[in-house]
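Below: a set of structures, written as structure tokens.
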Structure P
């Protein structure tokens, strides 16, 4: 992460509010690990290969300008979710990998009775997962988020086991939320509790 990127993230964290987390999962790529350390410095961080960005194969590290005229690139772009770049993974393969990772995270949450977990990953991973499993239903491109941004989801055992689905209910970081609210706010089994939590 560049010095400017780090400062931008610190400024965002100072100005807005990120949701609480008992554990933070990250992609193994350095920028995600660094982002997690900046946003959640006091939390245990677990790197999960399933959260890695899409494998673009032969297209990795190349710009749009370098690729746009290549027939193999055009074929990939027009090929939809099933198409893969040479030596890379398709959108379907990416989603399958990410779903396995979310299942691993959710299984640990249930086993350890965790209520708040953060995931720091890549834009393509976020868009694929939310488009496939999130409610409300939207196209992938409608789930684009800025650097340091994302969404909170409510994942219940019933919805996940029955439909492999979850509810998307807020964009993060939270804007216009005071610290008292976040200190008193907790989510347990989809119910909102303050200081008088049972």
Structure Q
């Protein structure tokens, strides 16, 4: 037996007829409506991993269903190149990626950088459905905890290596600033996003 709560569906046509008949008869007797149980389309067990990134605190939260699983410090986009807010998904995963200069003034004249030392993407790239944006390792550990990137989500290299096998392609990634209820850098909500 499933461990989720069911909702109910009221047979609307028969309910309207029954209520109308009671109204016309001026009856104050309780009316029994026909209902059937509905199982949820998605359960907590069926959600899988979800990444939530808070730009305001430069933290990445990895949830398994609705349960917080892991937390990582990250660097998000600087004010001139902010990490895009919204709901995205991981569309590509690469080990030892090449870095290709984006069509942006800050990268003008740059050449592609192959895998290895000096590659700004580190050894793991998880590309998002937001064009040109991804989650990746970085050789610049000092940037973690700050808004220092050109839109991507930078992680300590060891953290990106640890995250990589935990999130398949298609994983939902939610990026937002400060939530409307305020935020604390010391705690994350135990459930919800």
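Each value in this text was obtained by applying a stated rule to the coordinates, not by laboratory testing. This structure is a prediction, so every number in the text was calculated from the model and none was measured. Cβ atoms are built from the backbone, for glycine too; each structure is taken alone.
I have 15, 44, 35, 6, 0 for P(r) over Cα pairs in 10 Å bins from 0, in percent, for residues 60-147 alone, calculated from one of the structures P, Q. Which structure is it?
Details: P: 14, 38, 33, 11, 4, 0; Q: 15, 44, 35, 6, 0.
Derived from Q, not from the others.
For which of P, Q does helix-only ellipticity at 222 nm (-39500 (n - 2.57) for each DSSP H run of 4 or more, over all residues; to 500), calculated from the coordinates, equal -3500?
Answer for the origin of the read-out: Q.
Out of P, Q, choose the structure whose coordinates give Cα extents along the principal axes in Å, for residues 28-91 alone equal to 66, 26, 23 when calculated. Comparing all candidates, it corresponds to Q.
In this comparison of P, Q, the computed figure 1.00 for FRET efficiency 1/(1 + (r/R0)^6) of positions 84 and 172 (r between Cβ atoms, R0 = 35 Å, to 0.05) is attributed to Q. Ranked by Kirkwood radius over Cα pairs in Å, structures P, Q are topped by Q, which has the highest value.
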